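Read-outs: derived from the displayed coordinates by stated rules, not from any lab. These numbers come from a predicted model, not from an experiment. Cβ atoms are built from the backbone, for glycine too; each structure is taken alone.
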Structure P
Amino acid sequence: MTVSRYSAKFRAREDVFDNITPTVTVQKDVSAPHGPWKPAPWLPIVFTKSDIGGGTDYFVVSSGKVLAMDRENYLVPAGLRAKIVSDGLTYTSTDYDQEVTDLTTGAAYATNGSTTYTLEQIAEALIERGLVSMDETTEGSGIPDDAADPAATRQEIVEAFIGLAVGVAAYDFYVWSGRPEDGDQKFANYSKQHLVQFLTQLQMKVPHRTTQTSSDAFDVSVIDAGALKVTAVTAGGGDFPEAGEVWLETALDDIDRYASSADGQSVVAWKLDERPVAANTSRTPISCDVSGVLVDEKTSIAGISAEGDWYLDAEVGIIFTHSDTYDTLVAANSDPTFTYYFYAVSGSTGASSDRYVFFDGEGKPGDRLSYDANSNFVVMASAQDALGTSNDFWLARLHKIVTEPRSNLDKVKTAFQLTGLGATSQMPGSATSGYSDLITLATDEEIADQVAILTLLVR
């Protein structure tokens, strides 16, 4: 006889370790993305720093420079995407000494001297090293030299290797010295930077670089003949001095900007060709080729009281002189030429220095910013934009331009004010005329008195 036994079905659990769904979160705050970030081993050394304790160190990226990633996930200055196309890539004996990787070979740079690789050489090397494929180009196959447009194809290869901007450098990047765990450390006794960090969200302040100079000549014989607006404003509202014009007080007090400040003053206004104009500083001097014209600079129109006094309205590009200065020039038929620095961009040439980051050119609050070939901030789609004048990719917004000195820093007595000291030895204060390190240390470029405040947001 069959015996009926108890029968039941049991559910087997395999999730007892509470590991049902793996987490996908690395970090919620992505302003400083977590990761094993490294500067590219193939980046040429761009500057050095020395101190008595550590000796000379070598750097490939400066703090604040805009960064991108190459195909091998290394960080590189974002502007190299355009700079390689226009100028190629140069290695020197310093790169040889520090065993920097040669981009064209993947091995240590082997020449104890200088070598500049052209765009053609770099594009071919990227294909041969398997870092980029021809199917990523418009041509789609073959070799770059046989393409319908070889130059455009080579540019596409470089742009496939170096992506768009991902952020800015959090600090100076040392030349990559390798890591023991990766088996690529160059020197057993020298490695000062294990990994690096880049930032995607940040409020920044960077020096505002002046881009170029102008020399504007005025023919006083034409002015004296009344061809320019030296007596009265033409009928109708909205009139304002135009480039090359000279206005007397009787005309100036009829326009809103100078109605109160120029009324009754013995002044003459000389409208320069460019605007805005950089302030008159030791780094960006304003001069006149006729002596006695620009002798004593004043801080306002009201301060002009004698021949030789002058004032600059930098925003609109107008120099004010005393009327006696004007009369002397006309009487002697001396044609003055004013030479000055200005901010407006009229070409593609930007800051050549890799040592510091800049805002370059003319900008307005709210402007979208891109970057130039030297990884500095510029107005998006301007002539200096490394991504072209049709570019719509932006990574920052310009908020304001501030003028130094600020907070009466020029009145603060510094500890060291010896003559002959270089910029690195001058503490901000009376030794620097109140200018901060942002301005005084950037000696490779022309910086007047302005600092750009911007917010970075790379999406």
Structure Q
Amino acid sequence: MKRKYSFRGLILILVLYGIFVISRDAYAVFSLSVNPYQGGYDIRFDKITPDMDRVNREVTVRITSDIAKQYRLSNILLQPLSTLEGARLPEGCFVVYGIRGSNGFGTINVEQEVPLRLSRQIIYTSNGAGNPDSFTLVYGVLPSANIVSGLYKGRLGFTLEPIDSTQEPVTVVMDISAEFQIESSIEIKTPTGSKVISLQADKEDNRSCAIAFNIKGGFGNSFRILQLVNEQPISAEGNFLSWEAVTFKADAAQRGRAINEDTPLSNRQQVIYTSSPGGEADSFILEYKLGDLLQQKAGKYRTNIKYLVEGSAFAQTKLIDTLALEVENPRIFDITVYPENQRGVIEFLNLRPTDEPKKNEMIVEVKSNTGKQYQVTQNAYSELVNKAGEVIRSKYFNLYTEGMDTKGTLKFPAPEAVKKGYMVLFVSDNKGSSDKFKIIYELAVSRDIKSGDYSTKITYSLSEL
């Protein structure tokens, strides 16, 4: 009987020990609390504007544990911050870091700022003894020009788990909200701040003009910027500037695609920029340049350029701004004679009675944009004479003209004696186009001339008809 009683006693002791162990595990303390400094049960970022560098919210984390086992705390972005319309906070704009020294025992693993992600991040590891601890985390929102205005909501999960224990993990979920008040807009600025794109053909520094486009704030969806020239540039005299006289080209944009090749103006809508799919903030420079205006009539040409935006971010095409375009093409009415070093002197040197016929060539170039017909005249001051005053008779001294892609009328296509005084050599076309031609002076040496140097002075003049 005594042995049987001892066996029953052993069974009782084992049962009581099991009850003790189960009771101890059931009443073990292993808990987590996460409390925003501002109070409440969620993390709120109210009224964030672009002029803010960042907005922070502090959270106090308290961990209570008596399981005497090391543990760690992680967090994960369960639901990314996004609006009801589907706009999402750009990656890297929601961050966290722990305040160094705010903990008592363990290690804060995020003393350096890190972005919140959809994957688990270890933010704290206890000491080996698993002592209770508390510390402060700072969650920050970094405003970005790419963020679309609206109320963003998300969820953040915290998980406390023992490293080497059968103790069940503890999870806390917090809601996050951030209200962004960012005005999406497109600004267009000229170098002077005026509403005028000014181009001047006679000033090298003013032959181009760069316009700055600044796309502020995200639009949430793709869009395009268009330009539309109201009408072909026209002068006060009623003359039209050709479309090809002004070209435009943009530099590389950071997010979207800007037109990157020289393109002439047009009376049709022209796409100058296409945004990224998310309509992110961007900037680019659009430069207008003058081409060769020599064939354009003198005058000050004016028109207006409308800049429009269209796309899924807008219910309809919207006007951004209107700039005036002014192109000043000064009057040009010049004549140039080559070779220049002759200074208007036609000379034949070392002539002898036995010489073969001699030639002397001059090239005349006229640049004109007056739109009026003109003529080129020469004035011979004398016959061909030498220093002794001896003259070569005019019948031996002839001229004729040759075209060089000439548009106007050559008055002496066949040889004609060079007469003292004025001779009209050339008449332009009715448009007064710039032109170019050649004059050939030819001397037939007679046997009765005296050897020596012979010359005459000839000047050339340009006049409107």
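Quick one: distance in nm of label points 7 Å out along Cα→Cβ at positions 321 and 361 came out at 3.4 when computed from one of P, Q, so which one is it? Spell out each step's value before the answer.
On the way: P: 3.4; Q: 5.5.
It was calculated from structure P.
Which one of P, Q has Rg and Dmax of the Cα atoms in Å, as calculated from the coordinates, equal to 45.1, 174? Write down the numbers at each step before the final one.
Details: P: 30.0, 140; Q: 45.1, 174.
Of the structures listed, the value fits Q.
Hey, relative contact order in percent (Cα under 8 Å, 6 or more apart) derived from one of P, Q reads 12; which structure?
Numbers: P: 15; Q: 12.
It traces back to Q.
Tell me which of P, Q gives 1.38 when you compute Rg/Rh (Cα atoms, Kirkwood Rh), for residues 153-240 alone. Write down the numbers at each step before the final one.
Numbers: P: 1.38; Q: 1.44.
Here the read-out was taken from P.
State the single structure among P, Q that was used to calculate Cα extents along the principal axes in Å, for residues 289-384 alone, giving 91, 24, 19.
Values: P: 50, 25, 24; Q: 91, 24, 19.
Working through the options, I get structure Q.
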